[in-house]
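Readers should treat all values here as calculations from the given coordinates under stated rules, not as data from a laboratory. Model, not experiment: these values are computed from the prediction. Cβ atoms are built from the backbone, for glycine too; each structure is taken alone.
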Structure P
Amino acid sequence: MEKEKKTGEKKYSYIRKSYAGNGIISLVLAVLSLLLMLGVLFMSVRAGGNSGMTAGALGFSSMIMALMSLWFMRLGFLEPDRDYLFAKIGGIASAVLLLIWICVVAAGLA
């Protein structure tokens, strides 16, 4: 953040921007979605591929959390003068999780 005065001197600003609140929510939802996905995969492997309705419900919940994470990422980017680090991490993680879930569902339907 360089600002030049009329005399040609450079002025540096060390004021840190606060994180976007919705970006933090996005990251938390992405982590919860990942934990649910890992739990579903563990349940499915342990049951030999016949895990049942509980795994299906948890998997669906994981997909919904990933979608909500993307929504909160969008809301985080709309907050002015904030640091968007957590929104970026949460958005990328939830997008990857959704792609994995789409592949899992497509493989299950095939």
Structure Q
Amino acid sequence: MEKKNYTIDATGKKLGRIASQAASLLIGKNSVEYARNKVFNVLVKIVNASAIDITEKKQSTVYTRYSGYPGGLHEKSMEQLIEKKGKGAVLKLAISGMIPSNKLKSRIIRNLEITE
């Protein structure tokens, strides 16, 4: 089976719109052969990720993760994440949150390429 390539231009588009479109393509929802237990042979490329339109209100979003140990709560705002890793990391985090959390998630995310 041949690998299908999809390209999404992120210039001037909103973060959530791009993320939901990319997640849908990665999961295979646009395919007739869609099944929850399959990883589709798809490559989704997102270009111009640095030109994403993110509002000031959205930049105050705080991402939290907890290690399970006392004092292990880590918080990072979207603004800090953009400073450190760029807007591509924020986009990847948004797409990752839209993909079902199961054993296939890591294999599905491998089919995503983000260029700044």
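When helix-only ellipticity at 222 nm (-39500 (n - 2.57) for each DSSP H run of 4 or more, over all residues; to 500) is computed for each of P, Q, the one that comes out at -10000 is Q.
Calculated for structures P, Q, mean count of other Cβ atoms within 10 Å over residues 15-22 is largest in Q. Structures P, Q were shown, and FRET efficiency 1/(1 + (r/R0)^6) of positions 39 and 55 (r between Cβ atoms, R0 = 41 Å, to 0.05) at 1.00 was computed from P.
Matching task: 15.3 is the computed value of Kirkwood radius over Cα pairs in Å. Pick the structure from P, Q.
Working through the options, I get structure Q.
From which structure (P, Q) was distance in nm of label points 7 Å out along Cα→Cβ at positions 23 and 79 calculated, if the value obtained is 0.8? Corresponding structure: P.
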